[in-house]
Structure P
Amino acid sequence: MHTDLSTQSHTILKHNFYPIEASTDYLRFTFESRSASKRIRIHVQFLLIDENVYNLAFGDIDKYGELDDLSVSDNQDMELVLATVIQTVFSFLELNPDKKVFFQGSTPSRTRLYQIVITREKQHWDDQYVVEGIINEISEAFQPGKNYEAFLINLKHRI
């Protein structure tokens, strides 16, 4: 059974996002990247890697039904795809407020892309989410302009 998240009208991002389907446990999400020439199913999953920390993995679904996080689909909708993936992170954290999400690119250039997106978009959700950058396995408050190897995000705890 899947839950359709496309009816959610709110987003913290200033961008639209694709309609999303979620598994009943909200650990797997799917959506479809669309262009004039093709449609690509994209899978997002959250895997427990440490106490209260989940790894974010996403990518195209290959011909074997497996997640391919190295594929380059070139569907000319990268911002919409990333906005949709970020929306799945927000949905996951809203349902799991005591968890953190760890993520890094499958390549150094993708990690750099994520850093650019965080720098540009973080101001829109600073009041609700905490983002940390990781260097040499040490996390710190995210600082624009500093190169990180990975990232953590979680809900801000309200007093």
Structure Q
Amino acid sequence: MNLSEKQRELIERIGVFHEHKGMQPLVGRIIGLMLVHEDAEVTFEEIVEDLGVSKSAVSNALNFLQAKERIVYHTKPGDRKRYFKLKIQNWSDELEREIMDITKFKEFIDEVITERGKKHVEFNSCLRDFSNFLVFFKKELPLLFEKFKKEHG
């Protein structure tokens, strides 16, 4: 696919966003390419060509995305190529699961609060607030998704 300058810039910005979230730079750019690509799927060769990166880097990034269940691939009869695409059909389930995983951190915070001394009152208070927020968040999140489904679904 011939990418326009605007598409290339968007792919780069998506890549930088994911990079700031801790992903490898190429992983975010592959996500960006899959989002921008007109067919919503890309071959290994297209990724190498469109992003101008090595085959080994693409292979590693695709393996990472597959392990994280962020992409899937399919083949076409008579074609040996694999076509990769984002696993976006169940985005709300994935997002809810990912966000709920964040709330599991509360267990550690509560244990830290128990183990800490009383010397740093302000810090301990912030930890309790964070723990309380995670309880609130975990309770409210399903309601938020339900409200969205009612309004848009």
Structure R
Amino acid sequence: MPLNLVARRLASSLAGRHPALFERLGEQASKTFVIDPTDLPFVFLLEPRPEGPRLVAARREAAGAWDARVAGPLAALIGLVHGAYDGDALFFSHDLVIEGDTEAVLALRNAIDNEEIDLVDEVFAPLGPLAALVAAPARRLAALLGGLTGVALTRGAGGSLA
């Protein structure tokens, strides 16, 4: 339940702050994407409709029907969002698996790359004017944790899948 609350707020924040992300998808915005962090016991279902995008967490076996699936370690998926990793390199090294509608996945990847999303900013954006006060220390903490773990927890932070 808490994870779905965060996921809903993230989708709402992205829609409000980055409407071009969903508009850029065109006809691909009607697709259902499964974002599958293979090292976690759940998946995220993304329906990127411009009029009301939806992001929910679900048990892997309860994901239901989908058009496209992107699977890989959580570190790789976060690194892709933050632009720290090359999706093609991850795909060819088998760290990332794409199934289903590859055209839809490519459109989603291009839309995310174009918007230069930072998940720390998006998580705290609903706080309005207080977001800047909270996001700055959170970004420093994310950079520190990212350095320790090798996961690009914020945009501009490097990462390593080793």
task: Please state which of the structures P, Q, R yields 0.15 when FRET efficiency 1/(1 + (r/R0)^6) of positions 42 and 130 (r between Cβ atoms, R0 = 30 Å, to 0.05) is computed from it.
output: Q
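One of P, Q, R was used to calculate helix-only ellipticity at 222 nm (-39500 (n - 2.57) for each DSSP H run of 4 or more, over all residues; to 500), giving -6500; which?
P
When Cα extents along the principal axes in Å is computed for each of P, Q, R, which one produces 40, 38, 30? The partial results should precede the final answer.
Working: P: 43, 32, 30; Q: 65, 38, 30; R: 40, 38, 30.
Source structure for this number: R.
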message: Computing distance in nm of label points 7 Å out along Cα→Cβ at positions 50 and 82 for each of P, Q, R, which one ends up highest?
response: R
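Just so you know, all these numbers are worked out from the coordinates, no wet-lab data involved. Values in this document were obtained by computation on a predicted structure and should not be read as measured data. Cβ atoms are built from the backbone, for glycine too; each structure is taken alone.
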